[in-house]
1. Ranked on distance in nm of label points 7 Å out along Cα→Cβ at positions 208 and 232, which label among I, II comes first with the largest value?
2. By the measure percent of Cα pairs over 15 Å apart, for residues 88-183 alone, tell me the structure among I, II with the highest figure.
Structure I
Amino acid sequence: MYIKRKIEDTILKYLKEKEIIALVGPRQCGKTTLLKHIFETVKQEAVFLTFEDMEALTLFEKDIKGFIALYGKYKYIFIDEFQYAHNGGKLLKFWYDTSPAKIIVSGSSIIDLTIKAIKFLVGRVLVFELYPLDFEEFLQFKKSDFINLYHKNKISLNLLAPGENTPVVSGQTAGYLKGLYEEFVIFGGYPEVVLKTDPAEKKYILSQLYNTFFLREVKDILGIVDDFKLVKLIQALALQVGNLAEYRELSLLSELSHYKLKQNLNFLQKTFICLSVRPYFTNRRSQIVKNPKIFFFDTGLRNHAIDDFRPLDKRTDAGALLENSVASQLIKLQRPFCFWRTKEKQEIDFVVDLPEQKKLALELKKTLHSQDLDSKNAKEFKRLYPQIPLRHLFFEQAGPKFLPNTWPVYFI
C-alpha cells in the first residue's frame, strides 16, 4: 500500500517545469517508491529506467545521443539510482540542452547529484531531499487514526508565543502517543523498519541498511578502503550524541588523522548519516571556530551503530537520544538550527531559524519539572537574548497539568 510522503506535492508542482528534478536521500528512505508513484500519474507519456540496469547505464554513458534517440519520444524520463552514472552532470546538461523531455532522477548520494554535477547544471536542476519518515509520516504508516489528533496539537514553530494554548490530549491518549514516539526514537523512521512489528525484524533491516551503506556508498562509489576506521568513527559519534565533538578524541578513537577526520565527517553529512551543527553566537566569526555537535539523521541507525535498542527508561543516554530525535525532526522539517553554549557550560539545546530572521529557542527534558522553566541556563539565555522566545519540550512531565510554554516532544 502506498502511503503519501509530504514532499510529493512539492515535486508534482514542478513536474510541468523545464528544470531537471533530482530526488536525493539515503538508501531505502522511499525514493524509488515515490518516484514510481509519480511515474504512475504520467505513465502514458513516460518511461521508467534504473541505472542498476547495466544496459541502460552503458548506453547513457557511452552514447548519450543514442540514449536520447531511443527515449527522447517520451515527455517524461524517470531514472532511478542515477548515482552510478560517471560524468552524469555533464551528460544531463547535454540532454537538457538538446531535448524537450522532462528529466526526473533519483540517487542515494547527494555527492553525485550536487557536488559533482552542480557545476554543469546551474539553473537547470531542482534538488529535493527525501529523508526517513518524520513523526507525522510515522503515524501515517503506523496509526493513521492519530493524525487528526496530531494535527490539532502540532507545534507551529512560526506561531509559538506567550499564552499559547496547551495541548488538548487525555492522559491515556498521551500515553499511547508517547509509546509510539518512543518506538520512533528507538528504531527510527526508515519506512521498511517502521512497517515491521517484530523488534528482531526491525533490527535486522537496520543492520542491512548499515551494511549496504558501507558496500555501496563507501566502497563502490567513493572507493574507501580503510572502512574499519569509518566504522569506529560512526560508533564514537553515536556515543557522543548531544555532546560537543572533540576532534582530538575522535581522531584517537577512529585512528584517522585530523585532516581525514574532517573529510570523513563531511562525507557522513553528504551521505545523510550525520549532521554537524554549529553553536549560536551573535558574532558569526566566533560561531565558525567553535566545536560543533554531531547528530544522526536517523536515530534507529544511530542505535544500531552501538547495538543498543533498550527502551528509554533503561538507558543512561535517554536525554541525548531524545535530543537527537528533535534534531532529526528539525532536519526533516528543513528548519535550520544551532545550539547555544557558554564557556561556563550553560546550554540551550536548540536555536531554530524562523522566517523573517526570527528565532526560537527550545530546551528539551526527558522529565520536565516546574523548576526547569527557571533554571540558570534559561535565566542566562533570556538575559542575553530577551528577543528570542524560549520554550520547553518534554517526553514526560512531573505533575498532572501542562506547565505554561511547554509542549510534549511528540507534537513537534
Structure II
Amino acid sequence: MRLKEKRVELIVQKYGGSSLKRPEDVRRVAGQVAQLYQSGKRLIVVVSAMGSATDELLHLAYKVSKKPNRRELDMLLTAGERVSMALMSMALHNLGCPSISFTGSQAGVLTDPSHSNAHILDLKPIRVNGALEQGKVVVLAGFQGVDPISKEITTLGRGGSDTTAVAMAAHFKAQRCEILKDVDGIFSADPKVIPHTHHYKVFPFSAIEEACFWGSKVLHFRSVELARSLKVPLYVGSSFRPDKGTTIQEEVSKMYEQTAPLTVNSMDEVHQLSVNCSNPAEGLQTMDKELRLHQLAWPQILATAFEQGFLRMMVSASHEQMQALLQALESSPIKTIAEPLASVTLTCKGLYSSTLPEQILSRLQQDSIAPQKTISGACSFSLFVRPEEKERTIRVLHHFIEQQLP
C-alpha cells in the first residue's frame, strides 16, 4: 500500500541531445531513469535527438535541396527524436524497467499547421495515460506534434522538446518538470564567454522568461511562458551532475524595489525587415500573407516602428528558420534592410526607473561601442550592436552583475 502511494507522484524529465550523444550516454541516462522508477515514481521522459543529429539532418536536407520543402523537412527532422526514444526504451527494457516510446502524434500533441515552429494547441495523451496506469515509464519524442485537421507531422522549433515536457507536466499535474542537459543550471552569463560566472540555485520566473526571450539557450522561451502560466514547477540542471541545478519559482524577495542585475544573454542574428504600407496593421497582414504562402512560422518580433509609409521590424529566429525566411522574402514586398545585428540583454530585478541603462551606455561609450538601438523593459535592457561587438558588450554588461555579487 505504501508503494502505491509513492507511485502517485509523477515527474517529467527532459534530456537534451548533449546528454544522449552516444549509446553509452543513452545507457547512463536509462540507469538514472530506472533508479528513479524503482524509488516509486511515475515517469514521463522526453528526449531530444542524439548529439548533433538534428544539425546533421538539416545539413543533409540542404545537400539535396537549396530550398527544402517545409513539410518534408519536418518529416526528416522528427526522425532524430524517434531514434532517441526507441533507443532509450530499449535501454530501459534491458534494465528490467517496463517502458514504451511514443512519437509526438502518438502522444496526442496537437499543434497548429505551421511547419518548423508549430504551437501546441491541445493535448490528448490517451496512450500516455494508459501506459502510466500500467506502471510503465513513458518515453516521448520531444519537439514534434501533429496537426489534428490535416494529420501532418509538425515540429515545435529549436528547443521545442522543453515545451513538450512542460505541456505534459502541466496536463498530468506533475510534481515537477526537470530539464536536464550538459549545464549545471542558470548562470549570470554564458560560461564560454565569461569564464567566472555566478551560478544560481534559485531563479525567478519573471527573469528567466525575459532572459530566454532575449537569447538564453538554457530553456526554450515558449516553454518558460507555458510553465509560468500553468504553474509548472521547473528545475534546470545537469544530467551528468545531479547535485547541481537551478529551481525556477515565483520570487519571494525582501529587496523591494532595489535594482539587481541577474544575467546577460545574446542573440547572434537579428535582421531588420521593411514593408511599404499605409498603417502597421496592413504591414503585419502583408507579412502574414507571405509566411502562409511559404508555409513558414512567424519569427520572433523584437521591435517594430512605423514611419513614412514603412513598417520596420527587428526579428530573430533559429539560423535555419531565418535562412528559410530570408529566401522566401527575396521575391516579396518585404525587404531586408542593412546588415544583421546582434542583441545583448541584461536581465534584472527592479529595472523600472533605474539609472542602470544610463550607466551601461556611458560605460559602452568609454569602450567605443555605439549600439544602433536600445530597448528598455520592466526587467531587461537590450542593446543591438554589430556582430563583432557582441562579446565585448557581454563583458561590459556582466561587469554590472559582478559589482553586486557577494
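1. Structure I comes out on top.
2. If we compare percent of Cα pairs over 15 Å apart, for residues 88-183 alone over I, II, the biggest value is for I.
Quick note: the coordinates plus some simple rules give every number you see, no bench work behind them. Predicted model only: the values in this text are computed from it and were never measured. Cβ atoms are built from the backbone, for glycine too; each structure is taken alone.
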